[in-house]
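Next come the structures, one after another.
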Structure I
Amino acid sequence: MHTDRPRDTMPVGEPGYHTIDAGPHLHIMFNKDRSRAHEPKGVIIRPSIVIAVVGQAEQAIRLDSFSVDPHYHIRPVGGQGQIPLEVEAGGTPLEAALTFFDYPDQLRALLVEAGEEEVANSVDDEHIAAAAAQIRHLAV
């Protein structure tokens, strides 16, 4: 999808976001519920995982594992280009998003799709697994 709108940037300084230690190549942040101000709390739970290459402000990937309409974005631009996040029966949207971390080649494939092939080839499985563990811990 081509757009003249700028890509979404990392949510530095925004409340509710936690920085995830993902090694030297990826900047990952997690918010267990980035609810909208106009919605009553708890109506839709909005966990989000945002991923950028270290040193870049723009998001490469955003995993919006919302309780309603879970989806993800490659090179996100203002809510455009949503790709449905498939949630298995009995699973949760957050666990569906973390599947990309549980199978590191899937996360690498998303990075390649985002135009970050060099970084995708540099990220190791241990850092990806550690990032998933941190997110699971924070999500409780």
Structure II
Amino acid sequence: MHHLRSLSAIVHFRLSALMWIINCLLPLVAVGLLIESMLADSAHSALLGSGLLTLSLVMVIPQWAASSHTGCPLCWTPVLAPKRCSKHRNAKTLMGSHRLRVAVAILCKNQFRCPYCNESTALELPNTHHRTTNRWARLD
């Protein structure tokens, strides 16, 4: 299992996954509120729905910027960015989306499997406290 190199990379992955999931859910909620406002003739729901729809459109740019820095530590392909690269033959999807599967895995399991190289990566820092042996050390 691979590890990310820095704490800032882990924060980038988590933030980008959270923003990606919010960007998937926000338009659905906004459209639901707009439909509800038409059925109930509610101006408050229409205003809230249009505000959420506008917010989802505005959030696309920061989400795109954050997801472009979420590269797999092995193949360096951004796993949460919209790339049209070919996926690994064993890459699995969640509701038809490779990125949704990666985002949910990052937030729920604290690890993910790259859809491009199919290697597993843990969102934790590598253990750098390995005991090193120095063959030139003096034995007392």
Structure III
Amino acid sequence: MGLSDVVGMIDSLDPLSEVPVIILDSLTGALNLSGAPGTKGRQRELFGALETMREAANKFDSHVLITDQTSKNWSTGEMTPVGGNVLAHAVDNVIRVDRLRTGDNLVRIEVERWISKEKPPGIIVRADSKGIRLLR
């Protein structure tokens, strides 16, 4: 599904529905089906889709969760979410999930940007077929 499909699905929600959370799993996937990277049209479509999700979150008093991928800035080495400035200015919280070592099933969950004053500390968990467990 591309971004226009996501907007269509949100627009088709019954206004009387209870929608506690809206999840877009893989913004990168939706972007890849919505035009060539770096084009103004795709950036405008991304902005429109994010605005539609924000309006739905306000209308339904719900939360929006978007999964994404990051890319490394060639000059600074900094990791940034795919979607550029449009995404950077549209989201309130950014939580990074990294696999630490292949084979150990260790995952780091770190808050990069948080709207409240105190940012929660990061954690490392073991994620495997038995579930997700905190390391102590």
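FYI, it's all coordinate maths here, none of it is from the lab. Only a predicted model underlies this, so the values are computations on that prediction, with no experimental measurement involved. Cβ atoms are built from the backbone, for glycine too; each structure is taken alone.
Overview of results
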{"quantity": "With P(r) over Cα pairs in 5 Å bins from 0, in percent derived as 2, 10, 20, 25, 23, 13, 5, 2, 0, matching label from I, II, III", "calculated": "I"}
{"quantity": "Read-out relative contact order in percent (Cα under 8 Å, 6 or more apart), computed value 31, structure in I, II, III", "calculated": "II"}
{"quantity": "Label whose coordinates, when distance in nm of label points 7 Å out along Cα→Cβ at positions 30 and 102 is calculated, return 1.4 (choices I, II, III)", "calculated": "I"}
